[in-house]
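> Structures incoming, each one as structure tokens.
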Structure 1
Amino acid sequence: MPKNGAYWLCEFRGLQIDYWCGKCEKRGSSLGDDLLARFPDQPMPSLLHGLAAELGCDRGPNAPFNDKCYLRYEKSGEDALGIRTNPNKPDHLRTLGELQQYHQLFALCPECKRRKPISRWDIERKHGKDLTLGRLASFMRCKCGHKGAQLIVGNMSR
């Protein structure tokens, strides 16, 4: 898990780090241990400025917005460290208990296109947290008489 939102250089000991610039098309590659010898331990996004200077890029953090250095890492932190992330489930396989506090459910009738917010907390109290959204959608009936609905997971406004 990244510390304070970013991976740090010390987490890449013994790993190959490849980087490239999309503007000047320069490439570089170093081991994490070699980078630790040349730079202090720092977040990986901050390290890009030092790597750009080593490649000879004069576009630093104070350059104009449209002329900033475009140095990026070849792999994401998760890929480089070998961390497997769980892909998100499709909405119809998610359960009510898997939804976050800020999620809101909307029902959309495929027949008349009526869209209505649903009180997921009432449904969860009545049917439990293990009810999948696909099963819930099949139970719904619109005022136009059509059975079944498309459920949309959205975020509540702040």
Structure 2
Amino acid sequence: MNELDQLYQQVILDHSKRRIGSPLVETTEGLLHGESHQHNPICGDQIRVRVELDDQEHFTSMSWEGDGCSISMASASVLAEMLPELTKEEFLGKRDYFREMMRSKGNFQPDEEVLEDAAAFVGVSKFPARVKCAMLAWVAAEVAMHEARK
């Protein structure tokens, strides 16, 4: 394993233990909020994500609770760390870029300026059965964002 792979593996392990944004927190009065529960039936991972946005459609927070593998829990932690202060459009752009990386089957060189710690999941893309684990929180955050905007 090369040094970059080791670093990326360590980022995933650290986030799966720290779980930034967990547990789920109560909503803040005056902010838009939405929630989504997602389940990966293949491996049993589950996550509930709650997001809050201000009236300018900037994310102010993401909290979550879940149970699953280190990949899905680390992905939620990474997203919870990067989401606050992003606009809806910025989040959707990062989500699209992350999804492109996940579909690459390991043939992608992620831009760490764009994905920050989420770039560590590039190795997961080599394992199609684990891609849904990495995407679970991202899908939940997107659904929650749409709920908040209703």
Structure 3
Amino acid sequence: MTVQAGGVIPHLVVEDAAAALAFYAQALGATEVMRVPAEDGKRLLHAEIEVNGARVYLRDHFPEFAQGSAGCSRQEPPTRLGGSSATLHLEVVDCDAAMARAADAGATVTMPAEDAFWGARYGQVVDPFGHAWSFAHPLPGASGAGS
């Protein structure tokens, strides 16, 4: 089997992975690729979704492995850390519509969409699981616009 190098895949840790999968489908139009249940039948060891053409991994929080035992690195969900230091960014066709969809599904708008100085319509939300997301589309006439 040949392994192809690809882009970076974010791996999110959440309190309720099954609920997160449902939220991301509703809020971001995510498509579920797979899920691997834990032995307890309640939590997910691993799940994959496709969002905006990119893969995102997620899993439930396993406090029994929080200290890095059993070969796991210490990973806590943002709800236990008081926030996240990373923002997941999506280039979309319509920033305002994407943010409204996320907000209607339960995300909190933390930065309303605005025309940014770099030539993009840009805004941010935080999902119910504590992860930050930003959305942008190029403004008409902006050369080299991007976020």
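> Could you tell me which structure in 1, 2, 3 was used to calculate FRET efficiency 1/(1 + (r/R0)^6) of positions 44 and 132 (r between Cβ atoms, R0 = 25 Å, to 0.05) as 1.00?
The value was obtained from structure 2.
> 1.61 is what came out when Cα Rg over 2.2 N^0.38 Å was calculated for one structure; which of 1, 2, 3 is it?
1
> Here's something else I'd like to know. Computing FRET efficiency 1/(1 + (r/R0)^6) of positions 36 and 124 (r between Cβ atoms, R0 = 35 Å, to 0.05) gives 0.95 for which of 1, 2, 3?
2
Rule-based calculations on the coordinates, nothing more; no lab input. What you are looking at is a predicted structure, and each value in this text was computed from that prediction instead of being measured. Cβ atoms are built from the backbone, for glycine too; each structure is taken alone.
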